[in-house]
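I've put the structures underneath this note.
Values in this text are rule-based calculations from the coordinates and carry no lab data. Given the structure is predicted, the values throughout are model-derived calculations rather than measurements. Cβ atoms are built from the backbone, for glycine too; each structure is taken alone.
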Structure I
Amino acid sequence: MRYVEEFRDPRAAKGVLGAIARTADEIGATRARPVHIMEICGGHTHAIFRYGLDKLVHEGIEFIHGPGCPVCVLPMSRVDECVELAERPEVIFTTFGDAMRVPGTRKSLLQAKAGGADIRMVYSPLDALELARRNPDREVVFFGLGFETTTPSTALTIQQAAREGLTNFTVFCNHITVPPPIKALLDDPHMVLDGFVGPGHVSMVIGIHPYDFIARDYGKPLVVAGFEPLDLLQSVLMVLRQIRDGRAEIENQYARVVPEHGNPVSLAAIADVYEPRPSFEWRGLGEIDASGLRIRPAYAAFDAEAKFGIGYGAAAGRPPVAAPEGCACGAVMTGRLKPTQCPQFGRGCTPETPLGALMVSSEGACAAYYQYGGARAVEAAE
């Protein structure tokens, strides 16, 4: 690859779209009986709508938006715990910008900041570590959030804090993993899924083999994909050809970036710092076994849950927090509804006044529909 334009070439896209149409016809896909392909990653969802791929592909292909937005799947109870931490006078709470406007039951982090809490947006956990160095009299808490894509950077930062012996830096760990929720979706008898477009950035870290169970145990194809239009179109074509041929394999369209066995340095850091939680709550999916990570006892000094008595241990027996009335984030997150089918879309829930995380996250499906559909998306909801 020399130029990104190579992956946005209209002539090449036209050829791939033609191949997709021919293969869909061979399968017998129609608007009434479509092939359901789930793009797991929220970045893929935004790329699909940004480039209008949902309108360009054969009418017998339906994209199902998966739970691949880490901010979106965070339950409201964890947002409440972030606010609780941030409002402590001794704390400087640091977070990525995506999480600032996600509503909790009382308020969002942005509202807490407006109310006087010392909350700062950072671009890296290393920024939070530098704040801890510069403010030895304050407790600096980093909101560790994301899939395997961001998990290594947090792990490496914790290792650095340990080497320096910092005593005022902790991580509120909400890192989660991709394979368990895919299994939960496949085990749901109400879900109709024929294949998957797999996440590119996550797979850059973990490789392609953690998805082997999808083909082996469920007979579904998965193709790890890049984020340019031709990446996604080629990945859809690869899924369709597997279905046509009666195959179920894990294939790697994004081989220019994703190594088969992942990134060994990142995987070693993850294994050193984290261990699986017995279970973790996902918005829309409930508790999923071994789907979240927690900080190992060896690094307990950098675990905000342990240091401040907050989180899963402190919340034992606490009832789950219900979503706002009329909010369908859970159903949209799991592909049961399109964003425009939510009764609040574009009315009670907008980017300026969000009810749920899917409308504010840069990877949220509702944000994609609203941003790229504009007034048409709101009219469709009406």
Structure II
Amino acid sequence: MQKLFDTIYSNQGLQPLIDTATEIFGHPMLLHDSNFKVLALSQDAVNIVELTEDKNGDKYVNANTISFIRDNHIYSKTRSQGYSQYVRKSERFNGTLSTIIQIQGIEVAQLAIYEAGKQFQEIDFKLIEPLRKLLSIELQKNDFFSISKNLLPNYFLTDLLDKKIHDEDSIRKRLNYLQWPSTETYQIMIISNKLSNTFESKIPFIIQSLQSFIPSDKCIVYKNELVVFIDNSISLSLFQESGSEFTEYLSANALFAGVSIPFTRLSESRKYYNQALKASEFAQRNNQPFCLYEKNMLYFLTELISSHSEIIDFCHPAVIYLAKEEGSNGTPFLETLKYYLYYTNSPNEAASTLCVHRNTLFYRINKIKELTGVNLDNAEERLQIYLSIKLLEFSNINIANL
């Protein structure tokens, strides 16, 4: 450990620190950022992992290795193990000791130490945590994470959000000057965290690590939040499923994202920024990594209605009656009705979600019709009833007390 401390206090940079760590561990190692750009590596690491080089001379982990890491969810497993884990390979003593480097709670790099035919010793697993912390300190001294000129606040985007530009022709000219690729639809995403007073200091690390997901030239820091202009295709890839790589990134770094609905007129950016802001606040309140505004419109409609009127005044009488009846006899009428309407053409799916037999589902629905007089035969009635159920859910009204 003293050798590592001496190296880091010498202020020689990342490579000497990796060289010293390689000497101590006796194993090859490679440090790369979240975009798989190589930051430092031992000389013998090139015999183990294939690298590619871009036109600027920067080295990157090759595509096959990246695919292996992603397909096997290496870093998500590493997080679950406390930021370090041993990845066993089929060949004897050919595993990898993997660890994630953080700065201010944001993941910025990953270190891989290769067994390379020489079995890891107990001391290796003990030294990995202090090495992880020392690498974090060294990376904070490194100008790699300083915001470059293309990441400085984009006054054009700020003007859009401040509603200082209204003319679409002027906007198109600015877009041509900035060399933005043409796209038919945009969306606004806001990324924030609960500790807003420290968020700004994390921005350089977040932007750097986000570059593999979003275009950094369309990010600005606006009102202590990271605001990103993305096109619809990027949004689909980021949020295609709850367990996507991007949502894992958000969860791992205690970040929350809110996304507006798609729009075409950049002059209306402020309106869609407000949507993204509401979605981001919703994600934080519900401790979810992200919220798409369009997927939660009923919730935002409830907020709008409750700010002007009593929610109960907008509920279908049958729903109010069923809520009271449910409270007295315990039969989950509203939940049954909700999933029956949600899975309109698939009663089997509704029954499965409710964990009841299909016959039980139809018995309850017939009972509901008998109690309330509704027939559920037309779209307007079904819409009113489903909306009423969701309004009660979002507002948490206790019907029994009414």
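Summary table
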read-out: Origin of the value -11500, where helix-only ellipticity at 222 nm (-39500 (n - 2.57) for each DSSP H run of 4 or more, over all residues; to 500) was derived from one of I, II; value: I
read-out: Source structure (of I, II) for FRET efficiency 1/(1 + (r/R0)^6) of positions 230 and 270 (r between Cβ atoms, R0 = 25 Å, to 0.05), computed value 0.20; value: I
read-out: Per distance in nm of label points 7 Å out along Cα→Cβ at positions 254 and 278, the highest-valued of structures I, II; value: I
read-out: Per relative contact order in percent (Cα under 8 Å, 6 or more apart), the highest-valued of structures I, II; value: I
read-out: Test item: Cα extents along the principal axes in Å calculated as 66, 47, 42, pick one of I, II; value: I
